[in-house]
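Please treat every number below as a calculation from the coordinates, not as lab data. Here the structure is a predicted model, which is why all the values come from computation and not from measurement. Cβ atoms are built from the backbone, for glycine too; each structure is taken alone.
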Structure 1
Amino acid sequence: MSLLLLITKIFATLATFASRLLSKNATSLPGLLVELYWPFLIKPMTKDLDYIILITGTNGKTTTRGIINHLLESQRIEITTNRGGANIMRGIATSLINNLKWNLKPRVKIAVLEVEEATLPRLAKYIRADQLIITNLLRDQLDAYGSIDQTGDYFNGSILTLQANNPTLNLIVNADDSKLLTFIPSNFPTNQIQGFGVKTEFGGVKYEQNIQAVDVQFAVHTATNIQSSWRGIEFDYEYAQSQSTVTASLPGLYNVYNILAGLVSCQIQLDTNLAPEVSNIQPVFGRGEIIQYKNAVIVLNLVKNPSGLDQVINLIPEFAQDFDGRIVRGCFLINDAIADGKDVSWLWDANLEQLASTVKANPLQYEHLDFFTGGTRGMDMLLRLQTSGIPVDIDNYLPSTNVLIERIIEENRTNPSNFFICGTYTAMMEVRTRLGQLVELPRIDSRGF
């Protein structure tokens, strides 16, 4: 096994060299081989690590991982992680291979790994994790997991496997997500479970039964007095007898949950409250990333399922109000590449009617707000907006990313407009790449995301 691992390491080094030399992305090839033929190599790759944190869930994996990365690095703790959100087996394997020295010992001994839901059961067989964080269990693309219960079964089986590998496994779960809680094995020790949730009438995320952090048999870290806007959030963080104020430039109520998950993780590992450090975290690719192009403010938001879209569209009216008198374009870019998911039926589960109702109820307040769609399924999205009551027609369809970018450039010359862009993964990548030709942007993985 050691010889095979060494060969894989050599191959990874050569692939990285070739990738840089030829400007081609071949760095994931060794990880692909591990995924297809040698998944058992995950075990020797991770056996000498001191601490392993796994993060999974429908939404919030990448942001939660980035938050934990930042908090640990703020304490001068070196970590290895699958930066860039490469969260299936090949991406995780590639990150672990790259962390190995030539003697096959790890360079860095703490790993923070984001894991796609269907990948988790495969990975769990070969890894001894210290923490498993489950952010939520929500409706996703039907072609990805089939049903919410299927995803829940992935979580249940993986918890049992990881517990068998490490009886002291710490489980960190969203205590407001009652559907998720039903998939925690009944015999899992409650003193090894810590939850996170909010103390409000409604937590801001549409869970299956809208139950808050009550009536659970394990410790819960909570957020109260939440103030949220498109620019960021502020709330009081409470655990045991302590309370501290958290301020973050991460927009939306959903990020309250992501921050709580990160704080719980670090509290368990370091026995330290790192709430003050959260204020230094900046949003990046598709997570409320704010881009300034000359006089235009452009906000990028990644969407992939109805819950995520609901949270993001709630920010559009706030965004428009903040720039009273300036034209604001709300853009929905929906692609259906494999990385996005072929199924777009989830567009019909999102509550766009609420957005339409808000805009119609305040016509003068939102007279400068209009909407556009684009992407390979942009016409589907245009129809969805029409049926929700938002006034759009064929002129509101953008046939390509270039048309959107040209519009941003042209309007900036005459009457600068702001753009609030919501898009699926590949659409967001296209837009960000083009914007990166206009202004200097940080690399997607440069801040841990």
Structure 2
Amino acid sequence: MIFKTFIQDIIVMNITITPANLTGSITAPVSKSSVHRLMICAALADSPTVIRYSGAVSDDIIATRRCLTGLGAKITDCDGGVEVTPIDKSHVSDELLDCGESGSTLRFLIPVAAALGKNRRFLLHGRLPERPLSPLKEELERHGVQITLDGNILTVCGDSMRGEDFVIDGGVSSQFVSGLLFAVALLGSGSVRVTGKIESRPYIDMTVRSLYNYGMKVTEKDGLFALSDISASPKEVHAEGDFSGAAFFICAGALSDEGITVHGLDMDSLQGDKRCIDIVREMGAIVTSIPDGVTVRKGSLRGITLDAADIPDLVPVVAALAAAAEGDTVITGTERLRLKESDRIETTCNMINAIGGCATGSDDCIRISGGLASPKSVVDSAGDHRIAMAAAVLAIASKGSVTITEADCVKKSYPAFWEDYEKLH
């Protein structure tokens, strides 16, 4: 059962969960990774597109929509989605482009703003001004773009941008690569050469597929992505269900005697977080495929060793599940978690330890020893949506009530999370 408390006129919502077996079915939220890409591609296309999806969209998607509108696209609600009219390249405005706390929005649209040859200002919230931008900034500056950060205002001066062939280190963020691919698509042709190890490769593959669906031919050889415009854009596309959001209920299913079913998932998706299904299976959960999703129920859960370099968003919830399993779990490839919405190495460990588990972290590793002891606990979500949702999963196996602070932060990626959670009681 969930009890909600509101502080300061609903500015902050805390939630208290009493342990209970969850069972039933939910539908996965729409994938923000999918909608980000489809919406940007539609804004860069040659004719209007309808993007179909169901359910509420996250704060991050609202931020991308807001910024694309500020850049000159027209986005209107329609039955079952939105209609996107491409950016009017003659559009001139000095309004701030409000990114919220969305790193995807910012990193995707800085190159797009530069390729439009415009001078634009982005408004950044939360920890977004602290998150890495240097490789992208340096490469765009090499092409004549000026980028400055003053407090929480980032200014892009793209009116002197030159060239259409870019080079970027793939080891910091796949979002830099995707942003440059969007810029090259806007320019009509060009290339992006990715050097070093590519982190989160599945997200680049999603960008390439989205560009292809919008008529761009993308070829890759030895880290060189070359683009050329070959056909007209589609009139209608469908966004995918979100494996990143579904992962919380897939892991919750691994703690459920009767099981939890998640609908609305495409098993042919390129989303990297689809691996959550294989991970819970490896940990001992019983997994059954259905035509549009998966059913997961409790088995004999055991610890595993996991390289999470390509799936950093899964770390908090997999770590939470590991705390309820037998034995030790070691999660490596966690370096980039320090600069997410919170320091997710620290906040993931704090969440597990608060609920009576044992977790320790270093820059490249989190270690969890299975077993919970605390009869009653308070988890500081640090305003991080994935920490709040992971805590809700671990609360199922806790020894007493769990209070989660700033629980409304889930709006960033999964606005209906608490409603779906309550459905399963």
Structure 3
Amino acid sequence: MSSSCQNKRKVIDGDNLEPTKLKKRRNIIDIDRGDSDYYFEHGLRKVYPYLFTFYAFCKGRWIGETIFDVYQREFRAIDKQKLLDRFAKGYIKVDDETVSPDYILKDNDLITGIVHRHEMPVIGLPLKIVHEDDNVLVLDKPPSLPVHSCGRFHLNSVSTILRKEHGIEQFHICHRLDRLTSGLVITTKNRFWARKVIDQITQRLVEKEYISKVEGQFPEEEITCDKPLSTLNHKVGLQVIDEANGKDALTIFKRISTDGKTSLVQCRPRTGRTHQIRVHLQYLGYPIVNDPLYNCDSFGPNKGKGGDFGEGTLDDLANRVYEKHQYLRAFDSDDYIKMEPLSKEEIEKRHEEINQLSDSVNKAVTEEWRDYMKSKPYDASKQTFHDDCDDCKAQKIDPLPSELLIYLHCVRYKGVDFDFKTELPFWARD
């Protein structure tokens, strides 16, 4: 662990804006969002379950409705009786006051709800600081870790780990990086530099470089793919090549090495579309080897190569992918999602895959980080249970490696007046 863990640093706020907005609008001092602690198990970073407070201001379309009707519609995973119980126990409030289910919502009402939160595990790799000066803080994000709090990730997010383990309270995150993707994330310590970096990215003045591991023997010559992209399914973030209506997208690829079965490929996106590199590699016929979305038979026997998605319409494709990847909702939504219990054999197979990933993680980290992981084993005394929590009663299942990472890593961001690099990921070092 870096010595920065012990020394708190105060910088300009850029990520944690919600409490500030609340103070301005409602004269509310603070809202306790909930907190817990980390532990490490099977090479994964986990969080003890904890009580978490959600909040939302009344939306225009909710005005005049009962709070019960709004909850039933917006949070369909909660059954009617459980919802009534939550009102009776005071878990749902308006302006910090307990209300009945038939309370009529008004403009600017502040709705809060308490839930027993179970976060999803992430890979137990450290969040590294690769560059720091008076203006900029550049990170190397592990795979499986989202940049911002979302869905079932709050403590397991870049923004929260920066605060809890590095003592950095406030900062600006300048760009996104998909949860499954690893590598560089640029944050800044003041608004001037945040705007500077964001403007350069928006104006396409920043050269970005990724490395990927793909199926097959990628051609030796440099290849450019300029196929436009559009969103086919917002629920799982699915993108497809769309020659007619898609947004412009361009990626330059060059092979680094190959063993005949797989290849390491340098990827230089000139635009910043969602899943751009992944979709362009799929189109070229060299999908990322462990990409759960774009390297699967839902796209037909050719897995989307050349825009061949198999039989049916694009709507049929969207439905096939959504049905096959419903587990993604459990990662990106706070709703409890009932999943079929696994058999003993399935659990053993899953543990075997997780242990293999854990071995790879242990080889990739420093002795100092291994000691830190050992210092935070599971502690049963920190485990909490809640009487109306479905997750507390569910089978505890670790995610598969395919649900934690893909072999895509951002290694470089070069702007007009900055050039940041990081090292290769563990899967590209052999």
Structure with the greatest value (metric distance in nm of label points 7 Å out along Cα→Cβ at positions 78 and 254, set 1, 2, 3): 3
As an exercise: Kirkwood radius over Cα pairs in Å, calculated from one structure in 1, 2, 3, equals 23.6. Which structure is it? 3
